[in-house]
Structure I
Amino acid sequence: MIEPQPLYNPYAGLHDEPGAWQKAQFHLHHLIPDKEGGSSVESAEPLAEIFREYRSADYQIAAQSSYATWLDTAELGDEIGIQTYNGQEYVEYDGILLIGTRRLHVGTPQSVIDGCLDDGGFAVICHPNQNPELSEANPAIPRLLTREMSEALTGAVGVEVYNGCLPHREWNGIGFGSGLATDYWDDALTSGRLLWGFATDDSHDRHEINQGWTDIHAASTGFADVRRAVYRGRLTASRGLRLYDFDLDDSGLLTVEADLPYSREFHTDYTFVGSGGRTLHRAQGQRATFHVGPDESYVRVEARSGDGSMLWTQPVVRAEDFGLTSDGPAVPTS
C-alpha cells in the first residue's frame, strides 16, 4: 500500500507560537479630485486621515498602494498609531501589488516582482477578474495584466481572492468586473502553483474602507514578522469573519471553526473545496470537519455567517505536489 504524501498545514502550531491576529489592509489608494476637473490624482495629503480611519476600524497594519509615486509612510504611521508599509500597485500592466518596497518599480511584470523581492518585500496578484473592456473603452484606464501573463510569472506569494470595491464601480455603464477570484485561485492550486489568498478593499474613496482585509497571525506588526507569516501561509482572507480553530490531525481529519469576531453566533456555513474548485463537503454549525483523502492535492475552506460575512482559509496542501518539504514554503532571508 502506497502511503499518501504528507500534508502541509499552514496553521499548524498556531496557538503554540507567540503572536496574534493582525488585521491588515494591503490595497488602498490616496487620491484627491483633479483641480482641472479630470480624474482623481495621487496625493500624500489625505493619507493621514485615511490611516486614522483604518486604525479606527481596528486595523493594525495599512499599506498604501501608489500608482506613480513612492512614499515613506513610517513616520506618519508612528504618529497616528498604526503600522504602515510602503507599497505600490503596478499598473503598466495593472494587476500586481508590491508590498514592502524601497522605491518605485517600473518595467516588465516579472522585473517588478523581482525588484520587489530584492527590496525584501512580497508581491500579490490583484483583481485578476477585472473587466478588460474598461481599458479597451477608456485609454485613461491602464491596460490589464492578462490571466495568461500572470500565470507565467514567478515569485508572487499570493492572489487577491476578494477585492471589496471592484464590483461596485463602473465607467460609462461598463462594470469593473468581479471582485471574487476563487476561480483563478483554484486554477493556480490545481496546476500545482501555490498562491496564498488575500482579501482587500482597493479603496479609492473613504466610503470604500473596510470591505475586505487579510488577517495575519504574526509575532508582531513588524514587516519581517509579517512577511515570514505570509510566506508560511498563516493568514486568512476575510470579509467579516475570524478564524478560531483550524486543526489537521495525523489521520487527515480537518477541523475548522470561524465566526464573527465581536458578536459570535456559533453557527456558520462551511464549504470544503478541492482540486478544480470542486465542492467536497458542506456543513453547518459552530465548527465543521472533513477527512482529507489521499487523492486530494489541496483542500481549502470557505465560511459564511448568516449576515453574509465570509472568510477564506488557506489550503492544506500535499507537500510534494507543490514542491514543498515537510516544513512548508521557504521564507526569504533578505
Structure II
Amino acid sequence: MKMTVSGLGPHGESPSPPERVVLLPEDIRRAKDRDFRVGIAMHTLDSDWSRLLLNGMIGTFGESGVVVTEVIDCKFSPDRQIEALERLSAQDLSVLISLPVANASVAQAHKDISNKGVGLMLLENAPTALIPGKDYGGLVSADNFGLGQMAAKALSDFIAPKTKVGVLGFQADFFATNQRELAFARWMERNRPDIELVSTRFDTVEEAGAVGRRMLQEHPDMAGLFVVWDTPAESVLSELSELKIPMTTVDLGKFSATSLASGGSIVGIAGQHPFKQGVAAARTTISQLLGYKIPEWIAIPGVPISRATVLEQY
C-alpha cells in the first residue's frame, strides 16, 4: 500500500505502514506455544467502528492462539477507564490494549500498567507524558490529520463562497479528534479563505444533537457542518431532522453510509479501515510479545467516500 499519511504521531513520530509488521508461520507457532493473554479497554463499544476494530483484533489473536480475557467498554469516562485498567492489570495478562478516553486524566493509570510488569499497547491516543518504548510498546491509529483534510475537501464542494461553516468537536482532550479539527481548519484556511469557521464542542455523544441545534440557532446563516465522527453526527441529524444542511464526518458507519447513499445531509465521509487497524494492532502486539522491535507509530491512511463510491466502500 502506498503511504498517504498526512499527520505525525503524538510525539512527532513519522508514520510506519501496517505492512511493517508481519507474522510468519513460525511466529504464529511460537505464539501458540506461549499462552499469551490479552485484555482490552475500549473507549466505547457503541459504534460500528469499534465493533469492526474488535473483530479484526480478536480474529487475529485467535489465529495465533492468543486468549482475549475481557473487553471493557469505558463509555468515554476517564473514571470508568481508570477502574478498568486497575482491574485488568490485576489479572494475569501478557499485555493490555487500551484506547485512552482522554490525556492527562488517564495518564497515570496507563503509566502504572508498565510499572506492574504488564505490557501496554495503545490505539488512537497516547496519554500525556507516556513515552513509546518505555511506558507503552507502540501506537496503532488512523491518520486522523488526513481524515480531517478529507472531510474539509468534501464539504468545500457544497459550500457557496463567503459563507459560514460550523465545526462540532469533542470537548475531551483526545488526540484523534484534536487532529481532525486542526486539519479541517487548516485545510479551509488554506483552500477556502472566504469561509468563516465557527466552532463549538460537546461533552458527550448524547448531547451532541442539542449542541448542534444551539449552534445553528446562534448562526442561522451557517451553510455547512463538520462533525468529528459519525455517532455524534447521527445525534445531530436526529435532532435537526427538519433541516437539510450539508455535513461531513469521519467513519463509515451504517447511519452515515445510509445518509450519504440516500441523498441525505451527509455529503461526504472520511472513511477509516477499522478492521484492518484491528488486524494491525493484534499483529503488532504479538510481535512485541515475541520480542521483536515494533514501530512507535503505525498509521493507517483513510479514504475519501462520496455518494458515488459509498456502496462500493461500505
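Bear in mind these aren't lab numbers, they're just calculated from the coordinates by the rules spelled out. From a predicted model like this one, the values you see are computed outputs, not experimental measurements. Cβ atoms are built from the backbone, for glycine too; each structure is taken alone.
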Discussion item. Quick check on the output: 17 is relative contact order in percent (Cα under 8 Å, 6 or more apart), derived from one of I, II. Which one produced it?
Written reply: I
Worksheet, complete the sentence: Across I, II, distance in nm of label points 7 Å out along Cα→Cβ at positions 77 and 301 reaches its greatest value in structure II
Fill in: Computed -4500 for helix-only ellipticity at 222 nm (-39500 (n - 2.57) for each DSSP H run of 4 or more, over all residues; to 500) - originating structure among I, II
I
Fill in: Origin of the value 0.65, where FRET efficiency 1/(1 + (r/R0)^6) of positions 125 and 269 (r between Cβ atoms, R0 = 30 Å, to 0.05) was derived from one of I, II
I
Practice prompt. State the single structure among I, II that was used to calculate Kirkwood radius over Cα pairs in Å, for residues 117-284 alone, giving 16.6.
Written response: II
